[in-house]
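K.L.:
Several structures are given next for inspection.
Read-outs throughout are calculated quantities, based only on the coordinates presented, and are distinct from any laboratory measurement. Since we're looking at a predicted model, the values are computed, not measured. Cβ atoms are built from the backbone, for glycine too; each structure is taken alone.
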Structure 1
Amino acid sequence: MPTFAYLGIAYGVVAIAAGYFMQVPPEGWKPEGWTPTATQLAQRTDRNYTLGESLRTWQWWALCALMSINTTAGISVVSQASPIFQD
């Protein structure tokens, strides 16, 4: 099996194991000593979106486009790494 396959399996195991440690904080939790500014309070939302509601917002699609462009740029750089280092 190629090296990248081993690395992919290892990354997957670590990511899944780390995911088990993530949890939603209790209602009203905030870091000790932190008080939000008026701007931060104004930017908050008072509701959680479902997946269907999220898919109907332009922000969802803008984020998807941004991530796609970022991934494409990263793949472009990696594909040119070998010729660059050979020069």
Structure 2
Amino acid sequence: MAFEICGPYQLRVRFEDGTEQTIDFLSVLAGELLGPLRNKTLFEQVRIDPEVHTLVWPNGADFDPATLHDWPKYAGDLASRARQWNLFPT
């Protein structure tokens, strides 16, 4: 897996099978773990975990590689959950 920052809260992620996704994370950045990533400086500290080969941030936020690979399939549900987290903050 490889990635590049391609816009505000957007990453272009390339996978070992040759596919890539351009992912806009803004709609899912809510709640205790993902909400802090709305801080652009923190969001841009994204790295690839050397052991599990997924995107991780210094605050412990991460995304399952399969979810990233098939982002269009999961994006709507994740955004819906994020809206709920904003309605009922912890």
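K.L.:
Supply the structure label, taken from 1, 2, corresponding to mean count of other Cβ atoms within 10 Å over residues 13-20 with the calculated value 12.2. Intermediate results must be reported in sequence, preceding the final value.
P.N.:
Numbers: 1: 8.9; 2: 12.2.
Clearly, the read-out refers to 2.
K.L.:
Among the shown structures 1, 2, from which was the value -1.19, -1.19, -1.19 of log10 I(q)/I(0) by the Debye sum over Cα atoms at q = 0.21, 0.24, 0.25 Å⁻¹ calculated? Write down the numbers at each step before the final one.
P.N.:
Working: 1: -1.19, -1.19, -1.19; 2: -1.07, -1.37, -1.47.
This figure was derived from 1.
K.L.:
While we're on this one: Using the calculated result 2.7 for distance in nm of label points 7 Å out along Cα→Cβ at positions 37 and 69, pick out the matching structure from 1, 2. Before the final figure, lay out the partial values.
P.N.:
Values: 1: 2.7; 2: 1.9.
Of the structures listed, the value fits 1.
K.L.:
Can you spot which of 1, 2 the value -21000 was calculated from, given it is helix-only ellipticity at 222 nm (-39500 (n - 2.57) for each DSSP H run of 4 or more, over all residues; to 500)? Don't skip to the answer; put the middle values down first.
P.N.:
Numbers: 1: -21000; 2: -8500.
Label of the source structure: 1.
K.L.:
Right, next: Supply the structure label, taken from 1, 2, corresponding to mean count of other Cβ atoms within 10 Å over residues 21-28 with the calculated value 17.6. Intermediate values should be presented prior to the final figure.
P.N.:
Details: 1: 6.0; 2: 17.6.
Going label by label, the one that fits is 2.
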